[in-house]
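Scrolling down, you'll hit the structures one after another.
No lab work stands behind these numbers, since they all come straight from the coordinates. Treat the numbers as computed from the prediction; the structure is a model and nothing was measured. Cβ atoms are built from the backbone, for glycine too; each structure is taken alone.
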Structure I
Amino acid sequence: MTALQRAINDLVIANRILAHHAVFDEYGHVSLRHPGDPGRFLLARDCPAAFVEPGDVLEFTLDGAPAGDDNRQPGAERFLHAAVYAARPEVNSVLCAGSDDVVPFSVTPVPLRAMLGTVGDMGTHVPVWDIAETFGDGTDLLVSDMDRARDLAQRLGSHRVVLRRGVGFVATGRTLNDAVKTSVYIPKNARTLAQSLQFGAVTPISPGEVAQRLAIDPESNAMRRGWEYWAREAGCERWL
């Protein structure tokens, strides 16, 4: 199996894991930087993540344009992925999820903070991107061109995660597994924080603890355990 075939299979697995865990509904999307060309990335065509097959994966350049002559409908928000990859050469995976659990932290002054150790590598600060700040109140909230995408990438900055006001979150990963693992726990973390705030002040994961979590190799055996388990749970044995 070539590196590209392995990457395509892994992207199929990622889509199905995220759908299985309800991180993705019919609109979520996840991408992977091309293993042989850092100026391209892989992203499934415009279809529900739960049904993605290897043949659905397309290549794009860092301006969001299709890299080949496949004329199937690409995802409307492919530009989001392109802008993050262009701005962050160390990022190898990007995903966007519409999550009811994180939306309250995108529309109120209460910040999303890491409460669970499993999401400690989310970082100590999660910025919020409000499309209306730059593009006014007449948008459809979609990141459907490079201007919007670059604005979002600027708000993301060097952080791992950014919330989209009224929509959900965008997460980045050093590897595909890294992005998937973090994103499975982000909605759980948001629910835990919302519940904890009902009791009063909370104690989030500390900066020192975050640093230690980030120091763990995302492809170590400890961090890969979840990937194979979740892949089999989602019925992806044939692509492992």
Structure II
Amino acid sequence: MPEWYEEWFGEEYLQLYPHRDEAEAGRAVALVAQSTGMRAGWRVLDVGCGAGRHARAFRAAGARCVGVDLSHTLLRVARRMTDAPLVRADMRRLPIRPGSMDLTVSLFTSFGYFEHDEEHARALREMAGTLRPGGWLVIDFLNASAVRAHLIPQERVAVAGGEVDVARTVSPDGRYVCKTIVTQRRQRFVERVRLFDSAEITAMMADAGVAVRHRFGDYDAAPLGPGSPRTILVGSVA
């Protein structure tokens, strides 16, 4: 049986998140550039590149960006968005030469999708393994405490061509936030994301040889706190 992330990231996903636009991607990339000292010509790997909006922003900033994603549909859209090289692959098995990147990023919660924490740790080790000595790893994740505090159990969301019903729960063990999306055509999709806090991700990054240097709570470089909308961790390899 396919995992949820193998089925969900298609056209319906793009309709549900139209507000994740070029301007937001530009802000995220500007924060990454400022906090890592990114320069024109840097080799950047965008893991979970989706429809290519961050890859496009990295290319506009002068980086030599490569995008990796598992979704055929999103990669097809990305090829219309950016001239960055794009590769279909699983983040747990990145087909990237070790030590070849200056910067590797996982942006807009493109992480936390797996059933077992060892799979998440493996994905982080794969990302870290792509970096040269002194290279940078950036994880842009949800803020688990804010998700729990502000969870909207049920809502109807307007999308292109109609509406979808969205239901959200936290798993009984408190480890995952689960979202069920039902379209007007009665298609049903599920998202399940691990609710890692910043300390847990920091520890996994350390195990992968990456020391966190900066922590932010949004794309405008606000400090990370319990109510921050994002958890953005910027680390470097020794």
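Remarks
- Per distance in nm of label points 7 Å out along Cα→Cβ at positions 177 and 193, the highest-valued of structures I, II: I
- For 1.28 (Cα Rg over 2.2 N^0.38 Å, for residues 113-224 alone, calculated) the corresponding structure among I, II: II
- A value of 36 for percent of Cα pairs over 20 Å apart, for residues 73-144 alone, calculated from one of I, II, originates in structure II.
- Source structure (of I, II) for helix-only ellipticity at 222 nm (-39500 (n - 2.57) for each DSSP H run of 4 or more, over all residues; to 500), computed value -11500: I
- Computing relative contact order in percent (Cα under 8 Å, 6 or more apart) across structures I, II gives 22 for structure I.
- Structures I, II were shown, and FRET efficiency 1/(1 + (r/R0)^6) of positions 105 and 153 (r between Cβ atoms, R0 = 35 Å, to 0.05) at 0.65 was computed from II.
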